[in-house]
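Take a look at the structures below.
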Structure P
Amino acid sequence: MPKTKMRDVVVILPGITGSVLQKDGKDLWAVSGQAAWQVFSTLGKSLQQLKLDGDDPNLEDLKDGIKATRVVADVHFVPGLVKVDGYTAISRLITDNFQVEQGDIYHSDKPANFFEFPYDWRRDNRVTAKRLKRVVDERLMQWRKHTGNENAKVILLAHSMGGLVSRYYLEVLEGWRDCKALITFGTPYRGSINAVNFLTNGYKKLFFDLTEVLRSFPSIYQLLPIYEMLKVGDKYYRIAEAPVELPNIVRARAEDALKFHREIEDAVNRHQEDVAYLKSYKIIPVVGTKQTTLQSASIVDNQIFISSDLPDGIPALASQFSGDGTVPYVSAIPIELSNDYRETYIPEQHGSIQNNTKILTQLRDRLTAMQIDFKNVRGPEVSSSAAKQPAINLRLDDLYLANEAVEVHAKLVDCENLGKLEAKITPISSGGSSLNAEFNQQDQDSWRLSLDSLSAGLYRLTVEASSAKPQTPYPVHALFEVVK
């Protein structure tokens, strides 16, 4: 197939932890294609240098000398914190299917129209959005002049928190005038309960403690839910508006994080009066579903407990969608698009949405359509049966010791018994051959797999049904690590 000429400028924005961070030319954060514990054992206490001592939104570069140098291409996995299956596949989708000139955001010596956008994911997303605006303004003008196409615009492909950066740039910083589309993969538009857990309960695994490092990041606060999900007594509140002090959560920082989201919301409301805006860029959210996802929290005796139960005020139907394991369904759609039904659903986990084969195929076709001057860039309408999409719900831990069995639980959702459930376990960090295994059926819908004697390392798990019927659910993917 001949490649499609890309007339616009395409920018890929990773999620939190998805950019390599360096200091003095040496990697501080570069968890890529290897087990996190291998990185921790070699970098050790140097990761404590990631802790922020304040963050001035008016400074593009901080005095600590830490800079984002490149996007993390392959798997980056930290048990209990983040697990993303990399950005190589989505990058190759662009270069394999479209005629593009690949550029570097740090060097503008030649016109280009395809960029990966690394950023310091510790910092206030306002800072990153301002930098994104500067880069897009410069490179888009350069591309237009080079090609003579004054109608060229930017297409943003954003995973997770990268979508929040994009939204601030597009709405608050008025970038919408130069944008054709924002396609997001698992973006927590209304926050994630996981951020509450990190801040209040910390992050400590075995011998490694990143608690104080994470608590210093404004970006973690900006991932806090902005809807009423914290139960205090008999009522639910937003984190920033709780009537009691919350353990290890600084109220002023939570309030500023909520203000960040309100700035976007207020800008959107202002823009609704602008006819040019209403005809401008389109948002296409890709939403992961049917994976067990934290939905709410409660505070009892000065301790916050996290739950998968829906808070009051969220329609019960949302429980059928659940979320992608990190971002609840209710959060993965922008507020103003709540009833537009342009999102695309995929039963997949948060860290693998951007690599899902079905999603990549749709992305290729959408980008191609955008080059044919269609009047609408719009995802498929949601039918009345959307909530009944067949799926595999996958549950497993992030981390296992070498002397314990890897326990994987799966459940078929909204589909009949479709033969066997099969697993493929692929070593990522240690090399070697993939292992195939079959689940044992526990009851009509539940399945269990126990794996013994896996070597230490990082693994990718793929689970799929053996049948090939029309109602067969799509495969689902996960990452896990075995440590000595």
Structure Q
Amino acid sequence: MLEYRNYIDGAWTSGDPRADTLTTFNPATGEQIAHAPRTGEDEIDHAVRGAHAAWGKWRWTLPAERARLLHAVAGVVAARVDPIATAITSEQGKPLDEARGEVRKFVAMLHYYAEETERTFGQTIPNAEDGFVSIVEKEPIGVVAGIAPWNYPVELIGWKLAAALAAGCTIIVKPSEYTPGAAVEVWKCLDEAGVPRGVASLVHGDGSTGRPLVAHPEIAKVAFTGSEATGQSIYKTVNGITAMSLELGGTCPMLVSEHADLELAAKGAIRRSFRNAGQICIAINRIYVHEHVYDEFVSRVSEGVAQLVVADGLQNPAADVGAVTYDEILERTSRHVEEARGKGATVTAGGRRMEPGRGLFYAPTVVADTSQDMLVMHEETFGPAVGIASVATLQEGIDLANSTGSGLAAYAYTRDVEEVFTMSRRLDFGNVAVNNVDAGIINAPYGGRKGSGIGYEHGREGLEGYLILKHLRLRHGALAPEGTR
């Protein structure tokens, strides 16, 4: 059993001996892995006050130096891809090769924001009166509380950590109680790279730790990725006026036109529905297919899903699908599938738990002939199941896609140019991918609408979320030459 510790104010802490601990498990085997502290309010206060003190220096660190340090962290992480990926797979369940890809994305994010920190520009604004100039400057917002989820326990820490440090903020991160080990591996890299004391701290725990962290009066911003319910709770918990970015997931749809390339569409559906066992905020949850191509599309997807390899991600690093992370995911996936089956839907692939008692594995599942009242079509499954429905018109599919309270990402397939722009304009989502299923890239803004959250990560906008503006109006007295006014 490993014993994880917090990293506060530049040091690994022994913690409060009176505090209880949380136990992590390998979802593929059920074996206990480690203990992590459930951090209490005194240690949280210690971390926040240390971060606030460090911010007094870090905010004035030259952008070139912040960039140098982020590049250095990226170099250390790049040399430790396998240990970090192994920690991810051991706690979260995704195949090891997929976990390696996650770590490499974290490295890319560090390099990206290292470059962006030197491209944070203000502006000058002309005044209506001669002899004056207005200068708009951008300054770091302050101490950030980063609350990261378990489904991408390194990459989603990276979104917050890299942008916050590039902006000149300091940050305290609370990883998920399901995946503390992956975060510990990241902080080993930060420590080795020489991140200054108090600039980036790590506190373990569950909701009882997160609540006092986001409510601390010296927290200037909360950056959160997770469920809509927890996002709403954060809204009610923060102290006074606190900036927030909330990425809350959603029931992401996919539309398949009668003019779609069905081979491409089926491959996209399989990838985005079952990667990471469907435990992705932008996973395809529901698919609406034009009735003229419905049967062929369902057949292609079902055949492809039946060939996916499901295995322990450590024993088979190249597996397509690993274990789901915890019991509730397994239970919800099964409930959504069985409810649809009971209402007349057809399970064309999967539909069962695999190897009961030997890990949290559920066969990748396709549920066809669905209706919108079925749970799989309007609740986020966040597991390895996707529902497919037939629609008579493109507009019917768009209306059904927009009918839920979420608005993070949507996908569409068509070779008709008019349909491309019709769907991209009418789908009420923060991210729309047409003829591909990669709705988020590092250098473009990523955020949701409606119940899927507020604010943006990725791109320049991700950095801007950690900055605040200052307007300096200066009377300098240098007037235009006589005779020109």
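One of P, Q was used to calculate distance in nm of label points 7 Å out along Cα→Cβ at positions 310 and 454, giving 4.0; which? Working shown, then result.
Details: P: 3.3; Q: 4.0.
Value 4.0 for distance in nm of label points 7 Å out along Cα→Cβ at positions 310 and 454 corresponds to Q out of P, Q.
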message: If relative contact order in percent (Cα under 8 Å, 6 or more apart) is calculated from each of P, Q, which structure is the one that comes out at 14?
response: P
- prompt: In terms of distance in nm of label points 7 Å out along Cα→Cβ at positions 278 and 358, which of structures P, Q is highest?
  reply: P
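Starting from the value 1.0: which structure in P, Q was distance in nm of label points 7 Å out along Cα→Cβ at positions 6 and 102 calculated from?
Working: P: 1.0; Q: 2.4.
It traces back to P.
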task: Supply the structure label, taken from P, Q, corresponding to helix-only ellipticity at 222 nm (-39500 (n - 2.57) for each DSSP H run of 4 or more, over all residues; to 500) with the calculated value -6500.
output: P
- request: For mean count of other Cβ atoms within 10 Å over residues 270-277, find whichever of P, Q sits highest and give me its label.
  value: Q
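Read the figures in this text as sums done on the coordinates, not as results from a lab. Please read these numbers as outputs of a predicted model, since none were measured by experiment. Cβ atoms are built from the backbone, for glycine too; each structure is taken alone.
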